[in-house]
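Presented below are the structures under discussion, each in the form of structure tokens.
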Structure P
Amino acid sequence: MPHTPQWIYIVYFSFSTIVIIFLFRHDWNRLAKLYRTQEAPPLNFSRMRSGSVGLVYYKGTLNVGITPQGIYLSIFLLFRFGLTPLLIPWNAIRKIEPANQLFIKRFRLYLSSPKVSLILSKDVLEPAKEFLATQGFKWI
């Protein structure tokens, strides 16, 4: 059986890492074009939560805050890889629907632009009830 040169493994690993980082950043960067913020996190900031931004599920690395202006999102520092914090305004949400998973009540928030959805747990969105109500969304 022929021996595979070690450099092939290095090239394969490097290429795979680049592809994964690109996929990891894609939807976040699309949101950052419109919703990048320099604001400090809000007082009711929940750290190391789980949720989805587009196709990427952030398990225990998503930071979420609720402000009168919108939903503040950032990634835990060690996994940030240059992803900037976001402040998505309430009027950017066009639709909300349940996205429950076993015993966890979650909601999918569809954004109008870009066409990216967020999935966040009910307890994270609880402080947003009044803001979502002003946009015409009934709390489920």
Structure Q
Amino acid sequence: MTTTSRPWTPPNGSDITVLPTGRWWDAVRASAAVGEHALRLLGPESGAVIQDRHGPLYWLVRPGTAEGWDVRDVRVLGTGAGAASFIGVPPVHRTSRAGTYWRVPVGPGRYLTDAALLRGALVRAAGAECGTGGVARR
């Protein structure tokens, strides 16, 4: 389930804007392999997704809803991480693979991803891509 209200909109400029996590959303970063698998599992239930030019995918979730996750090849970027985190956000119109872009664009009915659904998809994806289950081993 994605949320529809958008207290924030992506930048309209021509370049990436570096924005802090924790204010409008937290970002959940997944490696390319785990992220691609999770995106397939989520299907239309995914909210907006940013893909970095180097492969990782970033989902936007409500601040604080992904704190304490321990999923392989996944990192939560938000205010609960103990230090400020920032991500590069592409302009709203950048939806093709030219650098960092909106893999799943922000739009009507597509903004934040439900954190519980995302975590379930990421655990399953990490288990499939990394083996031995999706929860990180310490």
Point to revise | Computed 34, 16, 14 for semi-axes √(5λ) of the Cα gyration tensor in Å - originating structure among P, Q | key: P
Check your understanding: Quick one: semi-axes √(5λ) of the Cα gyration tensor in Å, for residues 39-118 alone came out at 18, 16, 13 when computed from one of P, Q, so which one is it?
Key -> P
Review point. Which structure, out of P, Q, was distance in nm of label points 7 Å out along Cα→Cβ at positions 111 and 127 calculated from, if the result is 3.3?
Key: Q
Check your understanding: Which structure, out of P, Q, was relative contact order in percent (Cα under 8 Å, 6 or more apart) derived from, given a value of 36?
Key -> Q
Point to revise | helix-only ellipticity at 222 nm (-39500 (n - 2.57) for each DSSP H run of 4 or more, over all residues; to 500) from the coordinates reads -9000; which among P, Q | key: P
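FYI, it's all coordinate maths here, none of it is from the lab. Because the structure is predicted, anything quoted here is derived from the model rather than measured. Cβ atoms are built from the backbone, for glycine too; each structure is taken alone.
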